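Throughout, read-outs are computed from the coordinates displayed, never taken from laboratory work. None of these values were measured; they are calculated from a predicted model. Cβ atoms are built from the backbone, for glycine too; each structure is taken alone.
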Structure P
Amino acid sequence: MPTKPDVAADQSAAPPADALIEVADLKVHFALRGGILGRLAGRSAGAVKAVDGVSFALGRGEVLGLVGESGSGKTTLSRALLGLVPATSGTIRYDGRDITNLSEHAMRPLRSKMQMVFQDPHAALNPSMDIATAVAHPLRIHGVAKDRAEIDRRVRAALDRVGLSPPDQYLTKYPGDLSGGQKQRAVLARAIMLGPELLVADEPVSMLDMSVRAKILDLMMELRRDLGLTYVYITHDLATAKFFCDTIAIMYLGRIVEIGPAEQIYAAPQHPYTKALLAAIPEPDPTRGVPRNLPRGEIPDAVTPPLGCSFHPRCPVAFDRCGWEGRDLRILLEQHWLELPVEQFTAERAVIGELEGLDRPATDVLLPAATGHTGAEVAALLQEVRDVHPDDPFWLGVAETETLSEGLRVRFHGGTDPALYVTPVEHVRAACLLYGS
């Protein structure tokens, strides 16, 4: 079974002296609702490990980019920072204060300091509320300004600050009267009304036209400079993250797998997943061929993540200690069969019994023989698969096999769950066994 890493390996980067946000081993798990009989019997249906042990520190005035595919846990992490979803374990400190799982009443005074910019500006604004009312809403909720003249002055100043000027042209308009870029500017105006210190921006430009994205990012950089804002910037787009962020944290299956200064992450990525993401950035020159060594397969199930390194089933450089298991064997066989003609697939599939036994996380599994077939036939078939795919990293994980009458027993090397290890690149850490053990 996978061994746990030495936690000291994760402490290689000291938090900044002026840290605004400090997160330590944060986990956010969502319990699954099983069948009615299971619930009556008190059986757990498991949990989705949306965030599974994340640690980082963010200094004042800095921009941290959370980057990863859909389902990597970026948005859940951001909502946990703001107290919008409860943490299962771990701690979140804001300006030195532990704010983990505070009650809504206790969080209310902090809301003015921590604001969020959502992905969809169309959904973030009430279509029945004019822009003046929408932008002034935080002032009324928090009772910051009750005088109508003062509210009007501050709304006009905020609209002018985000480029919706002259403000008189926008005060009485409704969201449906504005373009996508103008709506996002109005959302930003509302976000800065209370003078926040932290803005969590959840893919704030992904739903905007390409011609508008750079302008909105420029505006956010101006607000950072002029208002001293700190950002957590969530995106799946490494190109915009390079433009906007000081530090990049690459997330995969609820964890940070690489973190470091943006310039160094782009110049010399260390984790195989980061390298794959960078390889996927479109090349604007159609005459230039760029290798696309993209990860095979899809993100695994967050309810029962892979043993060892969670990226190992998709990693081109995985080796024996990365956490191979029975589920990897099933994936290998199914991918092999997808490449075969129907006749050959039918013949091979008839040799092997049901594969459901491989679905549990285990490093010692039985590949069963179908009725009327023997373990020796299963062993011969697996050898044929190996001959077709000799370079697949899977074979490095196989410790030994044993032919039995009922099938082939396969044992895998024990895996290690990697910490964020120090890499050869200064200030960059990566959760990969290439850099630690």
Structure Q
Amino acid sequence: MRDNNIRRFIGIPDHSVKGIHFLDRKGNRTESDNEVERVVIELARINREYRCGCGRAFGTYYDCRMRKVRDLPWGPWRKVELLFPRYRVVCPACGVRTEALDWIPAGRGYTKRLADTVALACREVRSISAIAEAFNMNWHTVKEIDKTALETELNPPDFSGVKRLALDEFSIRKRHTYGTIFLDVDRSRVLWVCATRGCQAVVDVFENVFGKDVCEGIEAVSMDMWDPYEKAVSQCLPNAVVVWDLFHIVRKYNHDVIDRIRLDEAKKCQTNEERMLMKKTKFILVKNRRNLVHDEPARLEELLKVNRKLNAAYILRDALKHLWECTDQFDAVMWFHGWYERAVRSRVEPLVTFARAMKKRIGGILSHCSHPISNGLLEGINNKVKVIKRVAYGYRDQDYFFLRIRGHFHGTTPH
């Protein structure tokens, strides 16, 4: 019964099943399913036409030898091998060459359908070791299959229709080693990944990977206020406007203004009561009001009530967020001028410094009115990248790591 099932589903072009051998660990034939270590399916040639790699077909061959390759698992048997005659032909253009078979990758010891199945399994957030164990294959073979499949699918990258980008850094390894992700905002796909976040590295990607025509067609780029990104965009994307990302602006505000004020005010505390009021308030101050839990709303109200500087900074932070809700540029300008005057009149040094820095870059905020894009999706991708890296316990092959990032986010939104 099991022989008939395998004969029915083997489906190798131009070949028929000549015999099926169930072998134990020592390589001896066995009839017991519990002792079967691997299955060898012997094939016989049906078609007597032999094709060279250049495409020429011949009715005769030069010589022949038996060849064995790995195939898809069948039922409970994870290790299945195909044993078949492999012919060589004499081609007038190429000389003596091994015939080309559509169902085997050139120079590989496995079938294309096995490679496709392994590559599909690698799209899941699983380690190469787990996939290799599931298919009873070598770790390096699985990696080679996945890397080859990714290179075939993703290279050269498709930049057609790219109008709006998002740039952001991500951590490659400890000690501040960062890379840069280039995201197509409209189609939610990672276009490219480079190994640093320096200006020259980003310029090289725009010039050598994107190309002049693609760069000229880009209309807007969302990013944080990282100077090298801004310089690279201004140098290579002549028709693009910079859009400052709300998340990064608020994070910088929390760090440079609210946390700075909190630390300065904590140093001025003279009584235990004042110190207890300031203690463990960092995350209460940076949270949105709707995210406060337990006694945090009451502690926040008490702190803002007794500290004028923190109160002013907290209120102006919420007011600043309103700029990204404006759809009319004139309204956004008027709102910012009002916000700026309030910030300067507060005479809170960190707040005044931040407000003046924002005034110099107001154009990047106003661009959001015509191009309402952000790095929100890219932040989600960065979190998924951390998971991919953690599951693999890191990557020694950086090119493969970057290919996996592009493969996981090739036109789909991360879940």
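Observations, loosely collected:
- For relative contact order in percent (Cα under 8 Å, 6 or more apart), the highest value in the series P, Q is held by structure P.
- Computing distance in nm of label points 7 Å out along Cα→Cβ at positions 178 and 362 across structures P, Q gives 5.7 for structure P.
- Comparison of P, Q - label where Cα Rg over 2.2 N^0.38 Å is highest: Q
- The maximum of FRET efficiency 1/(1 + (r/R0)^6) of positions 226 and 322 (r between Cβ atoms, R0 = 35 Å, to 0.05) over structures P, Q, that is, the highest value, falls on Q.
- Source structure (of P, Q) for distance in nm of label points 7 Å out along Cα→Cβ at positions 234 and 298, computed value 2.1: P
- Between structures P, Q, the greatest calculated value of FRET efficiency 1/(1 + (r/R0)^6) of positions 58 and 210 (r between Cβ atoms, R0 = 25 Å, to 0.05) is seen in P.
- Among candidates P, Q, the computation of distance in nm of label points 7 Å out along Cα→Cβ at positions 370 and 402 that gave 2.6 used structure P.
- For 20.9 (mean count of other Cβ atoms within 10 Å over residues 266-273, calculated) the corresponding structure among P, Q: P
- Structure (P, Q) behind the derived value -9000 of helix-only ellipticity at 222 nm (-39500 (n - 2.57) for each DSSP H run of 4 or more, over all residues; to 500): P
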